[in-house]
Structure 1
Amino acid sequence: MGAAAAAVVIAERRIVEAFELAGATSAASARTPGELAVDTYGVGWRRLTNRAVVREAAPGSGRYYLDREVWQAVRRTRMRLIIALVVVLLGVWLYIATMGVLRSSARMRNARPDSTVPAAGRA
């Protein structure tokens, strides 16, 4: 699933770069997807239009532009999600590592001979 998510993110970035390079960042400078050689049938296009990163200049015009503020907000949200995921994974790893050390030290304590009981054969 990680590879599929990465492919979608790459497709989104390519679409955003096409709009930025064409200067289509406002309703006045909107372009058609055909002018930018952008695939409108892919998952990246759908996600960007559903999130209003790529907006139609006027309903039914077929001309679109990149809303940079929304794109930056989407990127910040993704970064927060990645950071939260890393923190959770580090927490899980730390918990597992700590439990392993504690169990290991408990086994070591139980494996030691009890010094209060005289050893067999000694008198």
Structure 2
Amino acid sequence: MLSTTFGVMVFVVLLMFAAHVLLNLWVISSVDAVAFDAATDVATSGTSGAARAAAEDQALARAREALGGYRDEVELRFVDAGAGSTAVLVDAPGLHLLPFRASRSLGLDGLHRRIVVVDEVVAR
């Protein structure tokens, strides 16, 4: 009886671990893709000044729409990346099925990235 209980506990722990890893990888890849798309949209818009700010606002609106119900958890903002580049700062919490210390030690405690895309120059 004791070995059966121990075996079931080990199975449940491994199942929770696998679910935690898979869900966090899905969240991280989804948010990363949405942020990269927003940066690419602005970098390929060929705009500057006020038109660039409008393109950034449009890209952020599309990104938030693509995130669905997770949009309130994610912080996306364009930051200065220097001349010829577009950068998006992304902060998103991870999903926690395991205790916080365990998930943090796995490196799956969220997404904190700066995505930089080189601007396309439109020749006229």
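FYI, it's all coordinate maths here, none of it is from the lab. Only a predicted model underlies this, so the values are computations on that prediction, with no experimental measurement involved.
Sorting 1, 2 by Kirkwood radius over Cα pairs in Å, for residues 33-104 alone from high to low puts 1 first, with the largest value. Consider the structures 1, 2: one of them gives -18500 for helix-only ellipticity at 222 nm (-39500 (n - 2.57) for each DSSP H run of 4 or more, over all residues; to 500) as calculated from the coordinates. Say which. Label of the source structure: 2.
From 1, 2, which structure was relative contact order in percent (Cα under 8 Å, 6 or more apart) = 30 calculated on? Going label by label, the one that fits is 2. If Rg/Rh (Cα atoms, Kirkwood Rh) is computed to be 1.54, which of 1, 2 is the source? So the calculation was done on 1.
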